[in-house]
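Each reported figure results from applying straightforward, stated rules to the coordinates on display, with no laboratory input. In this text, all values refer to a predicted model and were calculated from it rather than measured experimentally. Cβ atoms are built from the backbone, for glycine too; each structure is taken alone.
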Structure P
Amino acid sequence: MKQKSTEHSKLKIIPLGGLEQIGMNITAFEYEDSIIVVDCGLSFPEDDMLGIDLVIPDITYLKENMDKVKGFFITHGHEDHIGAIPYVLKELNVPIYATKLTIGIIDHKLKEHNMLTKVKRKVVKYGQHINLGNFRVEFIKTNHSIQDAAALAIYSPAGIVVHTGDFKVDYTPVFGDTIDLARLGELGKKGVLALMCDSTNAERPGFTMSEKSVGKTFDNLFAEHKNSRIIIATFASNVDRVQQIINSAYKYGRKVVVEGRSMVNIISTATELGYLDIPENTLIDIEQLKNYPDEQTVLITTGSQGESMAALSRMASGMHKKIAIKPKDTIIFSSHPIPGNEKAVSNVINELFMKGANVIFQDAHVSGHACREDIKLIYSLVRPKYAIPVHGEYRHLMAQASIAEELGYDKDHIFILSSGDVLELDEEDAKVTGHVHVGNVMVDGLGVGDVGNIVLRDRQHLAEEGIIIVVLTLEAGSGQVLAGPDIVSRGFVYVRGSESLMDEAKQVLDVTMQQMMDKNVTDWGKIKSEIKDALGEFVWKETKRRPMIIPIIMEV
């Protein structure tokens, strides 16, 4: 009898985040009583999330099925794939499997949260298979803008799913081997049920350039700007990029300073684990900069995305404690603005130009994601039955769907999922059969999830209209007004310039309170709502604004 039931089970693929956006990647794979999770990332707040630091996925579904969850498999060490681990693993303590550098970066995160001893972590080599419940997972070498990236082959009784993680095809990587195309081809011959492929660059034609090509650009730039200090902004996690900057610096006899917390963390992790080769006496401390002439130094810094607190933005605005931008400095942006950051990046570039620096932001970057031709290559090797584009906004997913159609896939074999969709599939067919609860959990300071939509709405309200506080003191028992009502406002109008408005508002309140006294109303709730109504109406009539009104009543 048992035999028959397993024949009918299907594999469920449930993305809990990461679709319709770049960031917060997390996907559950479920077969009968086993769930494994791929990646566990965060995303950065949207403009309307006032004061929020980061956003992590809502894992209600995993918590409800806690006894089924066997482990997390992480494809690579970028924030949008590992950033939520410390928060999620406080609630779900299961082992994490990842490659060496990825685990190194995760360890650093867990240490900051005092969780190193609580979470089991296992370093996996390429080609290794991990058996968990009804699943077997194989790690396959890929290239990306951080080393040690992996694709996963997920074996289930319903078939094999290949998840590419974030990848590019780089035939001449700076460190390590090229992507294991042969293994992907072997899996394709075995028969692959579904391919979940990175869509970030699915709109861009052609092939993604090799990371090595950036090294040549740096060499040329160093040769060209021999007489000035060079400052290079790039992603902290792009260890190969840092390696190439160090190579050029060494070649041209420059000392290197690394600035920015995340940059320092990752470089120390990568050096310890042997992913960075730094010639002796090349790295110097920021304090030693003054001992060298400008033309013998290079700064590698964070802030290539215009983030307001990152090192480069602080230098540009003159807020950096140790480094001031000088005229003649050469500043190289070795990155592309992530969609949505264009304005911030442009502001930083303008500020740098105003300080007299020479800013270069063309051609010193290649992407870490596959373009259209590379994606076609992966499809032709893996030859999946179903195509499930992942990692990207809706338009990126659509762009990959169009690639699959060009390659001859029928529309009903291509699934563009939304976060929370439950896709059930096996050799016979595949369809979306339901939806689970997903959402954003906001992290503000040390508070996780304590700021919800209502708090954000209040913050929005305060930001747009300001606040008026009305303070009055009533006598206990009789309810007579002893003092007030006094009006305090913040972010509403500049009080000194609007005395008459404030005086009239006070008169409105005096009249309201008088009416309440005459009617012998002593219920505080009623008094507060009358104050709000009367003052709100008056303020709206005079200024066409609706500030938040908070009455405070004291009893003596």
Structure Q
Amino acid sequence: MKKMRGRTWVTVLLVMLMVVVSACGNSGEKKEEGGNKNANTQGSEGSGGTGNEEKTEGPIDPLGKYDPPIEISTVRIVNDTYKYAEGESIENNAWTRTLQEKLGITLKNKWVVSGDGPGGQGEQKMNVSIASGDLPDFIPVNSRQLKQLVEADLLMDLTDVYEKYASPFTKEIMNQDGPNALASATFDGKLMAIPNTGSAMDGAAMIWIRTDWLKKLNLPEPKTMDDVFKISEAFTTQDPDGNGKPDTIGISLNKDLYGGYASIDGFLNGYHAYPRQWIKDSSGKLVFGSVQPEMKQALAKLQELYKKGQIDREFGVKDGGKAAEFAAAGRVGLHFGTMSNPLWPLVDNKKNDKNAQWQSYPIVSVDDKPAQPRVGLAVGTYYAVLKETKNPEALLKVINLFVETGWGETTTPENYAEHFTKGGYERHKYIPFQTWPARKNLDIHLHVSEAIKSGDKSKLNPEETDNLSQIEAFLSGKEGTELGWGYERIFGIDGSFKTINQYVNDNSILMSEFYGAPTQTMVEKDATLQKMELEVFSKIIMGDSIDNFDKFVTDWKKLGGDKITEEVNAWYAAK
């Protein structure tokens, strides 16, 4: 992203360390004939070269092309959202061709499986591959699988490979969300995988309110939880949609309680309660947020709101999709969610009612202590490299190319579109190894907002230009541009990233204190404990005795929670 760094690739190459790279493959391998003596085809010292790389002195090129070309193997876990232009596939697309043309890398997929959700077909297939030892050179894994492979001593130490081959821009991106992403892939001081970084700030909870209803009922914007309760009551009892029927509710929830649309995370954070997060107690030890006293107080209030009819009576059987239908139908005016909710499901409400308007607000506190959203580690996938793999640096070169194409100084609108948005396809999904800037979306908001105010679009990068064009289409009043409304509600001057920016400026986003791989007892017991938590909390909200929370805490500790807490604190002491 242009404003994210003030450097060019020429500058990068001038300042990088000079290294001498030796051919590290089998010393008896015959050298390939006809190679380009000037090609920048360095292997990785001490980590299995191709046996035919050139012995050249000079700066390592983060985007150096292999000559002769190389083939690398991996596996792909996809889902139903992967769509392709005619004649293209996961094996043949814009990214596979670009990797061949620019880097001299041909991808070979050992297998492709659809089902990327937790516990889905992809995770199951990878578990089978790990158990059988039938693994590709470059292995996409979750944190638990990474820990398994490290303990089995099957992976290459990537510490030196990362230092030498990750471009300065890639390294910047890897650390934008703080040091925990790389730390989570580090074992005994060795970097054993490259994390696919995301953005923790993007998951911060916020309040979404129908401001057309707020204005109609002459209600103030929320500054405290008491304000939220008054808004909820008015939206339930004062007929905000004007149809003369008692058919609206104050706060939308979904049966899964946490994450995404209509969750309780932001509500709980207002009570300084942090479900499924690890926090420090007064002694400096780590404790589990779901079993702390603040949780009981918040659940009691949710029960009160449910009894008053301010929460959907049927939320316990409605997933996020079903809960979203309430919003789309104009039946609800407030929920706790995340920055992306305008694109789903609120845009459907806008399509059904052109007068509907939603605005995000920071979460608010129940007392005089500021409310702070707490977020987890924004890494879902790690890229590990099997021991003895030739050209392990190819992993970093692919990632370098991805970030440079997306947000680097050398990319162009045409190049960006070809690899990210052309034809309405999510083309970024085709490339097997990625990492994403944590500040990407916040910077879109800041830069687009400035362009709207000044009228100067010249400083926008291709992605920012694309977002602004969507917003301008909506603001121009064109029919069928509700999607642009969604972009405006996220990235525009008063979009949801205005709230995120306030969080960032106030340094109010809290991180979970635990970011390691699942502990042994977590692997064995966590699914059962989470199911119990969901059942008990849902029943309390719907009317069970609030004292059942105390029994839940006792059961949680007895059924594995105490052991997990012990293991988490051992990790914390050793990190």
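A value of 15 for relative contact order in percent (Cα under 8 Å, 6 or more apart), calculated from one of P, Q, originates in structure P.
Taking volume of the Cα convex hull per residue in Å³ from the coordinates of each of P, Q, which one would give 164? Structure Q accounts for this read-out. Highest-scoring entry among P, Q, by distance in nm of label points 7 Å out along Cα→Cβ at positions 373 and 501, is P.
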